[in-house]
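Quick note: the coordinates plus some simple rules give every number you see, no bench work behind them. Everything numeric in this text was worked out from a predicted model, so none of it was measured. Cβ atoms are built from the backbone, for glycine too; each structure is taken alone.
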Structure P
């Protein structure tokens with residue numbers, strides 16, 4: 001599979017873009033006119049620089065408003081393209097994109113357009129060039145690939161072919177099935193991009209909201225399956241016009257882009273096994289059976305405070321690492337690890353972020369296969385020296401520089417607790433509170449990173465993404481997206497922030513990018529759990545009385561039920577389909593980390609988003625005042 005990307009898709013000057021594109025593993029580029037106009041070198045020098053990076057210029061663009069013009073505009077349009085041919089010769093590329101016209105003086109007419117392209121094909125062929133015609137979804141006369149193909153078919157010239165763009169087809173909700181009837185040798189280039197499925201002017205969406213394949217909602221696999229049937233063997237190229245990408249890291253955008261293409265190609269290979277798709281084999285998506293452990297990095301003093309907090313939650317310190325200053329706390333199937341080592345990754349994490357979650361262990365079907373898929377999709381592998389008796393647990397880097405370890409029960413990795421930890425007598429007997437498992441992990445990041453991490457998770461694991469929702473915070477908006485498996489065994493919420501004024505944004509700022517802001521533990525009886533927590537000395541987050549009056553009227557709750565909620569500081573939500581959700585929070589710890597205890601009833605599958613403004617305001621009231629040093 002030949003991969004390509006338009007230079008307009010990422011930020012930086014042309015040299016920076018080429019370095020990022022080559023480093024990500026692309027084979028070629030589409031070069032935009034403004035990129036080399038803004039660069040100080042000549043077109044010849046630019047072509048040499050591209051090739052020095054190991055890349056090929058697959059396409060030169062754009063040319064707009066060419067076809068159907070009356071004289072003298074028609075002659076001027078041909079002259080304009082002849083000058084493009086001059087540049088293309090110097091750059092060392094042979095394919096020019098011409099997009100469908102929006103010109104107010106174009107006369108229209110399929111035969112007129114075909115005649116223009118027939119003549120242009122003659123001129124192109126005389127100079128060893130080719131012309132690719134693209135239907136823009138807002139074109140004045142041609143806005144559908146089927147009409148563009150009819151123009152190309154009638155032009156009937158070997159130097160004139162079709163350029164297909166997934167956005168212009170799918171965002172307009174045109175059936176891609178008709179692509180199957182187009183001969184593959186008449187398709188000169190294929191461009192791919194995704195987009196959110198929202199009502200918006202197509203031109204505006206195209207210029208500002210395109211995203212990498214897999215980051216939006218368009219049915220790209222359907223589009224690609226139709227293309228594969230034609231026998232097309234040219235490059236698959238990304239053309240991503242997005243305001244966030246224009247201001248973000250070129251390296252990260254290029255890596256995301258390459259991952260998205262490989263992920264899409266892998267889906268195509270599995271959907272169309274009979275097609276010859278040149279792509280290295282990789283294992284299927286990893287099935288996650290749950291969060292096996294969460295590891296905190298801490299100092300000795302802060303580990304004591306964290307341990308006390310866990311004790312009030314009903315956890316007991318049950319084991320200690322055979323060689324390291326690492327302790328294991330457990331309740332139900334929840335394993336919490338506290339690492340106070342003075343060297344190694346956890347210590348580095350503590351120095352950077354303070355007491356924080358540095359590592360998450362996922363129980364998967366096959367740990368080796370999962371890490372191999374992650375590697376094939378561009379994830380950064382993680383390893384550190386092993387001590388005597390330690391297992392070699394495969395791992396990759398995750399959000400905020402944290403680590404994801406993969407365990408399974410079909411290998412020795414399933415006995416990590418027996419192999420690496422030795423039991424200890426509890427300092428003080430714990431009183432369990434009914435917590436059974438980790439329901440979800442809430443990760444925070446800059447808003448611009450959300451697409452990156454959603455693609456990371458959904459391309460590697462068998463999890464799906466829910467629609468993004470905006471959560472109100474007294475200091476601004478937090479963008480939230482849930483990722484979860486079909487059976488709910490793994491749930492992760494990604495929370496993107498634009499400002500440090502929000503509670504989540506301040507956590508990112510104060511902790512220097514720590515990834516996990518809270519852990520949610522499940523219980524089967526939240527009222528019984530709340531009672532046991534109180535007996536343990538757990539201090540729950542105080543919720544204003546006005547909140548309970550509001551939910552009583554909104555949901556038609558009985559006064560006794562609301563009184564029980566209020567007495568325990570439990571928040572409540574319903575999904576309208578018989579499901580209900582109960583939430584109980586701890587007070588904030590450190591830079592704004594907190595615990596959540598939840599109960600789901602009747603198939604409720606959400607996260608209590610309507611309660612977020614009340615919870616956030618309550619947490620803010622108890623947080624360290626802004627400007628006060630954390631140490």
Structure Q
């Protein structure tokens with residue numbers, strides 16, 4: 001019997017469970033032959049042994065562990081463990097490629113699960129019915145390429161893996177995994193999360209440039225097209241929005257809240273993406289990190305909880321492993337656990353009957369063009385379909401090095417000029433003597449912006465606790481030990497007063513103000529207070545989702561990030577709430593209320609905590625001081 005794991009696989013591809021991995025940053029490839037077990041929860045993920053890593057296949061439906069909505073398609077949370085220390089192998093990539101099979105694999109019956117026209121209509125509905133009604137900033141809706149093969153799935157996957165290793169470029173992981181009933185093969189560009197030596201990294205990728213096809217002898221076509229891409233507002237805002245969403249996760253699991261570096265380019269054979277790198281220190285267990293980061297906003301949307309509900313409403317069935325992760329857990333030199341987890345995109349799933357599914361999604365935002373989003377799903381599937389033999393292969397990819405084109409580096413660097421310096425550099429606690437030690441109860445209204453808010457509040461020396469709105473009662477906000485109540489953002493229409501979440505926010509705000517206790521409200525909660533004060537609330541003609549706007553806060557100009565579909569309209573008379581007259585700050589056009597302030601209360605429509613808020617920290621600091629009555 002063959003002794004090396006790769007030889008065992010090649011001798012009998014379908015007869016055992018195995019994985020072959022080519023990971024970015026590793027010297028060679030890794031091969032695992034072993035045993036499979038299915039789990040219920042990520043907390044049950046077994047600890048690896050020295051020289052015997054654990055590979056987890058985490059399906060999208062696992063998001064229900066966080067209490068979020070998902071179609072339950074029964075796809076298992078599956079773990080592959082080496083069947084002993086000799087069942088895990090490192091080998092050079094060239095040796096792997098030379099050994100992999102080159103057998104013909106016929107793929108037939110190609111079709112989309114959702115037609116171009118139907119997908120375009122879905123895009124229109126999501127923009128109108130979800131983004132246009134305040135349900136969120138962006139949502140990722142998938143469709144599938146479906147086809148079949150008569151070749152054994154394990155043998156087919158090894159053959160396609162060879163093609164990906166030779167043809168694709170820029171992948172974070174290139175891999176094939178075979179377990180009973182489920183075979184995966186792909187080349188994913190995106191790291192989801194890594195943990196090593198007490199640090200966590202996330203790597204949001206968004207913005208997609210489709211490489212031009214056809215003759216371009218002097219590179220002028222691609223130069224012009226790519227220059228337009230890096231300066232495109234939609235592509236830039238898409239990336240900023242997913243960075244904001246992943247920074248919410250970083251703020252939850254990292255003691256320093258996370259830091260941003262980039263933007264960078266991820267050039268592949270058919271596409272190039274823009275990306276940022278996020279990192280921060282954390283002592284969290286790798287299982288808790290995996291659970292807290294299910295799943296990337298680049299494949300779901302934001303805010304995360306509502307994105308899952310939108311996906312369930314607009315996608316007809318479960319996602320299987322698409323948009324989930326592979327997660328490799330091994331041990332470092334000191335016996336501590338390390339995690340490396342890519343997102344399962346640009347991947348083919350094959351079942352035992354030879355049915356192949358390649359899923360791709362587009363990020364839908366307020367100004368998405370339905371036909372362009374149709375093409376984006378096709379473009380994202382193209383690399384995997386080329387490996388299946390259904391599209392033109394491009395060898396080692398597009399010849400032009402896009403990062404080296406004139407003006408590209410400058411254009412990318414310019415994106416950071418208006419971003420929050422707070423998140424672009426290491427954060428040190430700088431206590432304000434008037435605020436230090438004061439206790440803040442932060443109410444999460446179904447959007448984890450509150451994690452970033454809490455981190456910024458702690459930065460000025462305050463003590464912040466975050467709790468979900470369902471878990472906060474009137475008695476809690478009247479607790480004399482709560483020095484400040486901070487009502488947070490969330491999705492939805494603030495005028496739906498019978499909605500349990502809106503009703504709770506109204507009750508908490510009124511109780512706090514009637515007791516003459518300090519209150520700060522952000523975004524949705526700002527709108528709730530505006531409604532309580534008698535101001536008209538209406539939907540914007542064009543939602544402010546993921547945009548930077550200059551605002552005049554009582555004579556001080558600030559650049560702040562906005563994520564709102566609704567806005568409070570100013571009135572001729574000053575609004576009054578709980579016996580106090582309120583001052584208003586307006587948008588430059590005078591049509592919307594940006595902020596309120598009065599005795600013991602301050603509100604803001606924008607997100608001072610956002611990466612988009614260049615003046616976020618100073619803005620939040622001023623609001624905190626006003627609310628608590630600091631001189």
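Out of P, Q, choose the structure whose coordinates give Kirkwood radius over Cα pairs in Å, for residues 319-566 alone equal to 22.9 when calculated. Mind dumping the intermediate values first?
On the way: P: 20.3; Q: 22.9.
Among P, Q, the structure yielding 22.9 for Kirkwood radius over Cα pairs in Å, for residues 319-566 alone is Q.
When percent of Cα pairs over 35 Å apart is calculated for each of P, Q, the greatest value falls to P.
For structures P, Q, which has the highest computed value of mean count of other Cβ atoms within 10 Å over residues 431-438?
Values: P: 19.1; Q: 14.1.
Once mean count of other Cβ atoms within 10 Å over residues 431-438 is worked out for each structure, P has the highest.
In this comparison of P, Q, the computed figure 15 for relative contact order in percent (Cα under 8 Å, 6 or more apart) is attributed to Q.
Set P, Q, criterion mean projected area of the Cα convex hull in nm², for residues 159-350 alone: the highest-scoring structure is P. In this comparison of P, Q, the computed figure 15.9 for mean count of other Cβ atoms within 10 Å over residues 327-334 is attributed to Q.
Of structures P, Q, the largest value of distance in nm of label points 7 Å out along Cα→Cβ at positions 191 and 407 belongs to P. Taking FRET efficiency 1/(1 + (r/R0)^6) of positions 263 and 575 (r between Cβ atoms, R0 = 30 Å, to 0.05) as the measure, the highest value among P, Q is held by P.
Between structures P, Q, where is FRET efficiency 1/(1 + (r/R0)^6) of positions 343 and 447 (r between Cβ atoms, R0 = 41 Å, to 0.05) highest?
With respect to FRET efficiency 1/(1 + (r/R0)^6) of positions 343 and 447 (r between Cβ atoms, R0 = 41 Å, to 0.05), the highest-scoring structure among P, Q is Q.
Work out the source of -8000 here, i.e. which of P, Q gives that when helix-only ellipticity at 222 nm (-39500 (n - 2.57) for each DSSP H run of 4 or more, over all residues; to 500) is computed. Here the read-out was taken from Q.
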